[in-house]
Every structure is written in structure tokens, then in C-alpha cells.
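Novice: Down below are the structures I want you to see.
Coordinate-derived values only; no laboratory data. Just so you know, these numbers come straight off a predicted model, no measurement behind them. Cβ atoms are built from the backbone, for glycine too; each structure is taken alone.
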Structure 1
Amino acid sequence: MSIRIEGAQVVLPDGIEETSVTLEEGRIAEIGSDARAETVLDARGQMLAPAMIDVHGDAFERQLMPRPNVFFPVDAAILDTDRQLAGNGIATAYHALTLSWEPGLRAVTAGRRFIETLHRLAPRLIAENRVQLRWETYAEDALPLIEEMLEGPLTPSLAFNDHLSMTMRGFEVPIQERAFEFSPAFVVADPDDPRMLGRIDTKAKRSGLDQGAFLDLMKRTWATRPEIPARIAAIAETARKHGAPMLSHDDTQHETRNYFRGIGARISEFPMSVDVAKAAKAAGDLVIFGAPNVMRGGSHIGSPGAAEMVEAGLCDILASDYFYPAMLAAVARLHHEKRAPLAQLWKLVTSGPATAMGLSDRGQIAQGLRADLILVDWPEAAQGPATPAVTRMFRSGRQVYVGQSA
């Protein structure tokens, strides 16, 4: 069915203007044309924008385990997550699926179950549900699953995570200042220090182990540290062969970013210092920050403020991180604070993510591209940022979500 959307303020690559957009055969067929269409949609008073692309979202974990070690069926969790994505205008989502050495929610077996269920449910899903393989580099048993996914039809992204080294840093070292994980300057904490129990408490609960059992597992896993660089190099080579986007997570030092850039990871995800973000941009890397960081007015762990990074030109992409509504809300807050022109802000959640993930067929309203679009009710706000809401979403030209009353 061909659809012409009329009267909206349309977010185009170079600005925002009132014009018509015609969708046909899943693509954007015409912009600014009165060509005949089977359906004409009056969108006066609304904004028409590219549907959002989320490169890192792990809010689905709350559907899987809403309380510590209270698990729900994966089918129900994925279906509910998918509807949340649609309601928040996210047509393409990379689920940040942690593949860890820990048991429980983030175990490799749980990751495989999630992926298998995602594939089985694909015909019933509204959004294009993809996967970011959020690999904890100490999880050797994740390698077969990563290799399988890299050979699959929807190329995943691969994020290098090392929360074990983060946990094992010296007790006097702030999380944002820890040295590169494989540097001689990395200060290692004594795992038998009583303070370690406080660090691992949440992780132990998530894994389903008591603190003692978790600590023993952590010690055994940490003992494999000399093997990790070779493991990273090998899987990075496989990812490069398949053209998978690669990211490094929570970079704290230039040395960290240089190391991962050297293996082909050209995306810095949530850098933990301004200097690292500057160095990444200077080297031509892409930089991701969390939309909740913007929405809340700052990082909850003391990392750089994402709004300031946007204004300084040090942020290319905003991801939902742990809260899907944050992407649209972040654009609204940045607009209210006049951090950048609105059309430029939309790129943080559309064309910026598309470029990072190698998705050249979407992310802009341009003739010939896939018709992944959203209509947004964007009210005037008397005080503070507006609270926009998605009223419709189109995926490949099909209306897949309606969030307004008749």
C-alpha cells in the first residue's frame, strides 16, 4: 500500500520543514510530491522523523528478571520488550546481551536461550530486534556462540567488556581513573580484603551465588588473565572478517582506546573521561553516550555529562542504555537546553547509529531509503523540556504501531 503523509514537520537530513512524504513498496518514494497514494494521512501538528536506532539497550533484563533471581519466560520478556521498543519509536534495536563468566541472568547459556527465542519469535516482532554481543572478555565459553552469531543473517555488533578488571582494581582507584587493563600500571586489589564483599554483593545476587561462592569463582576466573589479550585478538579477527561493528566499553585511558582501535573497534561506548572522548574523536572514532545520562542531567556513576559532550561535539550517538524512553526524552531535553539545532539532535538517535552499525538503508528521510519512520506528538512546554510521545511507527512502509486514540 502506498501512503502519503501530509502536514507534518519533517526531519530531513539538512533541517526541518513542512512537506509531504510518500511511502511505497517499503521505501520512501517521494518527498514534497502530491503524487497519488492509496492512503493519505493527515499529520498536521506532528513531527515526522526517522525511526530511532538503539545501538545498546539492556532494559530487557528487567523483563527477564524483574527481581533478583525471579525469572520469567523468555518469550514473554521479548514480546513485551518489543512492544516497548515500538511505543518509544525504536524500529531497530541492538539488545546489549551480556555473555559473562557469571552464572544466572548473564550466563552464556542464558544468552543462547535469549538468541534462540529471539530468532523463533522474529515473525511476530514489531521492531527489527538485533543483538549486541556484550562480551565479558573473561568468558571463554562465549566464543562458540559469538562465532555462530557472526555468521548469521543479522550481523550483530561486538562490544568488548571487562567488568572483572573493573571489580579487581585497587580500592583507592576511582572507577573512571583505572589504568588500561593490561598495563603494568593497573593496580590490583586483594580479593580477600573485606571491602571486596561490598563490591561484589550486587553481582553475587544477580548470579544466584552467595558472596563466598561468587568470590571463589571470581578468583579462578581472574587467574586466566594472561590468556585474555590473545583471546580478544582472535575474536576481533573473526569479527573483522564478517564486517561486524566493534565497540569498547567504558574506556578510561588513551591506551585503552588505542588498543581497541588497533584491533578494529572504532566505536568508544560510554568513555569515562572527557580526554578519552576527545582522543577518540581526534582519531576518527565514533563515540556513544547514554540517553539516560542526558535525561537525568548527568551520569549516575560520575562519568562525563552526555549533554555537555553533545554540545562540545564529542558525542555521535545516544543509546537507550537501561531505559528505552530516554532516547526521545534526551532529544527533547537537549533541544530545550539549546545544545544543538533540533535536526542535528535527531541524528544522535537515527543516522548516527545507522552509520555506526553499517545500516546504510535507514536512519534518514531520503528518497529510496527504507521507510522506517515515526510520527511524534511534540507539545509546547510552558516550563522545562517538552514530553513528546510517539503516535505512529512505520517499519519498511507498514504501519506497525499506533499510540493515539481515534
Structure 2
Amino acid sequence: MLLREERFLYRRIADQGRAVLGIGVHEVVDAPSFDQEGRAMDWTFGALPYEWIGADGTEARRADGGPISQWWIPKWVVEWRGQVVYLHVHPAHVQEIQERRDDLHTELLDPDVELAAHWTERTDRTNYMYHVDRLMRHIQRGDIYEVNYCVERFAHWPSLEPFTAFQRLLHRSQAPFAAFHRDGDRFILSASPERFLAFDHRQVIGEPMKGTRPRSSDPEEDARLRDELARDAKERSENVMAVDVMRHDLSRVAAPGTVMVRELCGVRSYPRVHQLVSTISATIASGSGPLDVVRSAFPMASMTGAPKERAMQLIAMAEGVPRGAFSGSLGFFAPDGTGDLNVVIRAIEFDRRTSLASLRTGSALTALCDPASEWEECVVKARSVLDALRHA
């Protein structure tokens, strides 16, 4: 079924034992619609590029005046909850799903395929250090306190099969907020460990992630790396600054007194990295809805810096090219009042027409950082994706 559809989006929500797959397009919409209880009027899936909300807080528009965000109501939704699988069918596509029900069991994975490519750094280490030096001057002057600077690798990869690659990436990374998106010939394969926002009716949580250590196969060394991350003053300061920005963002659309930090700088361990994560919760204010929350907090604090507006301006100057899907979000809203949006990181973007693949990684710069270590963090994050794709 997926092979025949021009647009779909798969999202994993591991902490809920849940995954959803929106297949096909029934209708393209400018934005999701909600009732007074925060329930989506229909299943609505979205792809939000980093540039959707600008540094000045305004929504970017296409040349024809339409939004650059993509929202659509799918024909069908497959939903996994634990061991139970549900099929949600839009009424207009009941007959079509009956005619195509055999497609639901298509096996896509070829475990023996080789998924190797030669990657080139668009920004090499020397240029990285040059831009970091300029950004650090802004930090030292007090223009900003933190900025997330990202670099790109690219490859010509005509042998890449996105379906096989994503299944392998998901299996080996076990990324809790993974996503697989197709829009025509463009694919996004994201082994994301980071949630942006999760909704349950009028309740919302955000989970900014800052701070990384690689995993080790040696249990003692792995435990040491985990403890080192938990105690690292520089990593904790990065995380706290992202928390402060998200608290501010949520407070603009939250009921008074409801913005709370549930967890500060907790360590979560994944197959290839340890990550430092915090959790903020809020109740959406009367007169606002879930999409107002998304707009207020976008782009996520963990991928910009603080203060957010100035950090985003400096990011644009240093990186020189739009981020696009990277550090944007892929997610959905459901009629049961739930919704989940991830952070598009640990992601390969692939254009089947040109066979070009892109992989961006970044790290946060603060007054306490060591630029050489920040470069190595970018390398570790890229390796965590590429190693997961290698033939066993």
C-alpha cells in the first residue's frame, strides 16, 4: 500500500506503546480543526519545516500566499496500541480500502541489502571552528546565552531504498519518536529520540533534549558515561536554558499557574546514545487551542538557543542555507484528543529524483563549551544514524 501512495507519515510514540501511520491524502488543509475540548475534528497529520515560524514569530508563506507547513487528512490510519492494531478509514475511502486490503501485508524489508554511501561534509572542521568562533563572540558579548549550530553531510546515493533503510534504522535505533515521511519523491527517515510536544485534550507536555554521550559496549564504561552526562555542568546549563525558553513559550498560551517542570535533566538511554531530557507540562488556556501552542513554541527551544529570536538570526547567518525539514517537526492530531509532534533530528532526507541524501547534526554552544568537543558531538550523532544503516 505504501509503495503506491504519494504521501504518508509514520510516527512512533514509544512511551505510550503506540505508533500511527497516516496513508494517502483525502484532503490538504491549512491547519487542523479542533473542538472546545482540544479534540481534532479528524485525523490530521503535519510536516512543519524549521522555517515555518520565523525569528520574529510570524508564519512563513509561499509565493502564492499559502502556508509552508503541510497538513493533511489521510485516507486511512493504521494505529498500533501495544499488541492491538486498529484501522481507521475515512468514510470516503471505504470501498478503496476494501479493494486494496491485500496491500496491507506487503513485506518491504530486504535484510541483505547494502546501505553504504560516501558522505561529504558541506562544512568541514576548519569552517566549523571559524563559525563557532564568531558565535562564541556573540555569547561573550551577551547577545545570546546559547545557540544550536548545525552542519550538513551529503551523499549521492542512487542505491538507497527508503523503505528498507527506515525499517533497519528503526529496528537498530529503537528511536522513541521515529518518523518516516514521504511526499512524492522526497523522503524523511528520522530516528528521533526527541519529542517536541504531546497533547491530551487540553493538557500539553514538552520535552526539550540537550546533552549527549555515546553508549559503550562495556557496562562499566557505559555507566561512567551516563553518570558523567548527569553531572556535567555545561550539559545541564544547556538543558536548563532550553527549559526556560519552552516555559516562556508555553506560558503565552497556558492557563495561569499551570506551567510546571515535571523533570529536570533526567538521563534517558537509547541503543547508541545517552541523552539529557527535561519535561514541562501546562494546561491550554481558554480561548487557545493545540495549534496555538505549537505556533507559540515553534521552532523548539532545543534547536534554536536563547534568547530565541536573536539565536535564530545568528543561526541563519552561520549556516547560510535553510534547514528545511531538519529541526522541524512531524506529527499528528487525533479525534480522541491526543497528538504528538517530534523533533526532526537524526534524520536522512532523500530525494529519489536526484539520488541526493542529506544528514544534518548539531550541538549547543554556550560560554562553557569546548568547540572541539562540540564538533565531536556532531560526528557522534551522525555516526549513530549511519552505523544503524550498515549491513549486519
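Novice: Tell me which of 1, 2 gives 14.0 when you compute mean count of other Cβ atoms within 10 Å over residues 123-130. Could you put the intermediate results ahead of the total?
Specialist: Numbers: 1: 17.8; 2: 14.0.
Answer by label: 2.
Novice: Same structure, new question: Which structure, out of 1, 2, was FRET efficiency 1/(1 + (r/R0)^6) of positions 99 and 307 (r between Cβ atoms, R0 = 30 Å, to 0.05) calculated from, if the result is 0.45?
Specialist: So the calculation was done on 1.
Novice: Turning to a different aspect of this structure: With distance in nm of label points 7 Å out along Cα→Cβ at positions 195 and 347 computed per structure, which member of 1, 2 shows the largest figure?
Specialist: Working: 1: 4.4; 2: 1.8.
Sorting by distance in nm of label points 7 Å out along Cα→Cβ at positions 195 and 347 in descending order puts 1 first.
Novice: Name the one structure among 1, 2 that FRET efficiency 1/(1 + (r/R0)^6) of positions 19 and 163 (r between Cβ atoms, R0 = 30 Å, to 0.05) of 1.00 was derived from.
Specialist: On the way: 1: 0.05; 2: 1.00.
This figure was derived from 2.
Novice: So, one more: Give the label, chosen from 1, 2, of the structure having the highest value of relative contact order in percent (Cα under 8 Å, 6 or more apart). Don't skip to the answer; put the middle values down first.
Specialist: Numbers: 1: 20; 2: 25.
Largest value of relative contact order in percent (Cα under 8 Å, 6 or more apart): 2.
Novice: Among the shown structures 1, 2, from which was the value 0.35 of FRET efficiency 1/(1 + (r/R0)^6) of positions 291 and 371 (r between Cβ atoms, R0 = 35 Å, to 0.05) calculated?
Specialist: Source structure for this number: 2.
Novice: OK, next. Rank structures 1, 2 by mean count of other Cβ atoms within 10 Å over residues 91-98 and report only the one at the top, that is, the highest. Numbers along the way, then the final one.
Specialist: Details: 1: 26.1; 2: 11.9.
Ranking 1, 2 on mean count of other Cβ atoms within 10 Å over residues 91-98, first place is 1.
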